[in-house]
1. In terms of relative contact order in percent (Cα under 8 Å, 6 or more apart), which of structures I, II is highest?
2. In terms of distance in nm of label points 7 Å out along Cα→Cβ at positions 64 and 376, which of structures I, II is highest?
3. Starting from the value -12000: which structure in I, II was helix-only ellipticity at 222 nm (-39500 (n - 2.57) for each DSSP H run of 4 or more, over all residues; to 500) calculated from?
Structure I
């Protein structure tokens with residue numbers, strides 16, 4: 001009787017899953033992610049400028065990026081939990097406010113420590129455009145869940161394809177401080193009205209049905225929810241320790257090689273633009289072969305691309321390798337969310353997906369900082385690329401075990417009987 005009353009009060013029918021409205025919600029989610037995730041990429045473009053402006057070394061100039069990623073990581077968990085409780089609208093509105101305040105105040109800073117502090121605020125705001133949106137959208141799809149999650153996750157990469165070139169243009173013509181103020185004004189004008197369009201929520205009966213499906217899948221896997229969570233957290237951290245080197249330092253790397261910051265900005269835009277293509281293609285493939293096999297494939301190809309960076313550094317080769325890197329690694333992170341939705345309770349989707357994505361963001365933060373200090377110690381990025389490759393091997397070992405474990409377990413049970 002209680003479930004029936006809740007169903008009537010839910011406001012949306014069970015037919016909303018995989019419906020036309022769900023696809024419309026997907027479009028809004030993609031736009032929100034593209035706008036909100038500006039915080040992840042603006043500091044990448046500014047890295048060489050900050051090094052000169054605040055008279056610091058490369059590792060010190062990488063500090064604001066690390067603070068942004070820390071805010072992005074922990075903000076994702078808080079906002080993911082908030083989305084589980086009250087829906088997605090509140091996290092989006094909070095994110096818009098934090099981004100507005102963070103960017104405008106960052107423009108007024110006078111040293112790297114102040115800038116890093118407001119970068120933390122920017123990261124907290126940008127978090128509203130990633131993990132909470134992914135977990136929310138995953139609830140509205142079943143048959144095409146991997147593709148939908150890939151779309152939601154593509155907002156961060158589309159942001160990386162669009163924002164760096166825009167920021168580089170305005171930084172050159174107006175200065176980085178005026179550019180930051182402009183971003184701070186623009187973001188809430190877009191995020192607030194779109195966020196208010198996402199008020200509609202699924203009914204209780206839909207959650208009950210989904211929980212039964214995930215429990216059956218989890219029993220077949222043979223791992224407890226917390227054990228699976230731990231494996232995915234460590235795997236996510238490792239893959240993004242590897243992923244961070246090209247994404248965070250490619251602009252500075254191109255500057256060091258004499259190609260200029262503008263070339264580095266074009267390369268990262270190419271990398272992340274093809275990353276969007278990769279995410280969507282990976283989502284479509286994962287709906288057919290499963291998220292696990294797709295995760296193994298993506299991790300293997302990312303490792304291959306990192307090895308290519310060790311062997312080639314001409315301008316043309318960097319364009320090619322970075323394009324391949326974007327195609328190879330773009331589909332990795334969304335697969336963690338798809339795996340969580342398959343095996344873990346949907347009512348906990350926000351917090352559980354956010355915890356894994358927090359680990360991936362921490363991997364990006366720590367990897368970016370480590371690469372900066374490796375460069376300061378050696379005067380070269382060669383060991384930084386090798387460092388990333390070794391972390392990639394850790395990820396590949398973990399995800400391979402996770403996918404092969406149920407098969408080994410069933411084989412052992414068959415032999416025992």
Structure II
């Protein structure tokens with residue numbers, strides 16, 4: 001990852017340019033105001049395959065910022081940054097406790113959390129405290145209706161963006177009968193609804209739908225009904241480990257119809273837990289997993305390759321789109337914090353950070369090109385995703401010409 005003081009903003013914000021701009025500047029005087037970011041992810045519990053890489057990114061960026069003495073504010077001096085990292089154990093009540101604690105700790109912005117249910121649970125908390133929240137989860141309900149989400153933003157693509165690509169594939173293959181299985185939580189429900197909304201007005205119908213719990217160990221009963229339903233394709237809405245278990249059960253039953261997932265499986269633990277059963281799984285995802293194959297003209301390619309190199313070097317772990325969600329959230333926080341005037345009172349600082357997040361335009365992150373607005377607090381569309389297929393234990397681009 002490259003750093004240094006950038007001379008001016010030019011076009012899309014790249015990885016080296018962004019950090020150079022924010023982390024350069026004059027040494028901080030002793031009284032320089034500290035910027036504080038609250039960070040909550042599922043380091044333990046069922047969603048740890050999401051939360052651990054997110055936590056790792058927070059640790060990685062904290063070290064980078066410390067090495068450079070902080071973020072340069074509009075006063076021209078460096079301000080120290082402290083990322084207060086918390087584990088919510090994949091539990092709603094623990095997320096709420098952590099966010100309340102962080103608000104009391106006088107953070108200017110909160111990044112929380114790994115899952116849709118935990119993110120949704122803290123919206124009333126941050127709204128009452130008038131503290132900006134950036135979620136690393138995908139449910140569209142996290143940022144809508146916008147009139148009730150004044151303080152809330154998120155970095156992952158929404159499930160409605162996922163279903164756009166799923167339905168595009170279904171139409172191209174002329175599949176009209178779909179089975180849908182979803183995890184029984186806010187994420188699964190939102191993904192299921194996204195699919196239902198996208199197939200309206202088409203010849204595609206859901207011939208069988210059922211749910212399962214994130215902690216279930218066997219989904220054979222639901223899959224047996226899928227097998228008897230006449231469905232031409234199965235779409236699963238879940239994250240590991242449940243998503244991996246469904247996939248293994250699917251193969252064990254001898255089902256041969258195409259198996260599609262959503263972007264909840266964009267990490268190596270899904271493949272590792274599913275073993276050979278993951279082979280052939282198709283799903284829409286951000287471009288990180290196939291960054292090397294992107295054309296050089298893609299504005300995200302350099303950002304993605306730089307991030308993958310930095311992340312894998314710092315952690316010794318394979319790339320993860322969930323790590324990318326954290327990177328995007330933290331980078332946008334850095335942008336907003338860099339606009340704070342010295343010694344701004346906490347309430348005003350939180351409001352200013354919120355306003356600056358809403359102004360972010362043409363930010364090339366790992367999840368896409370972000371263009372926030374008062375009407376859109378995710379700032380992405382379906383162009384931020386591609387279809388991939390698991391082949392030989394890794395991800396391969398799956399463009400229309402290969403369908």
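1. Greatest value across I, II: structure I.
2. Answer by largest value of distance in nm of label points 7 Å out along Cα→Cβ at positions 64 and 376: II.
3. It must be structure II, since only it matches.
Quick note: the coordinates plus some simple rules give every number you see, no bench work behind them. Note that this is a predicted model, so its numbers are computed, not measured. Cβ atoms are built from the backbone, for glycine too; each structure is taken alone.
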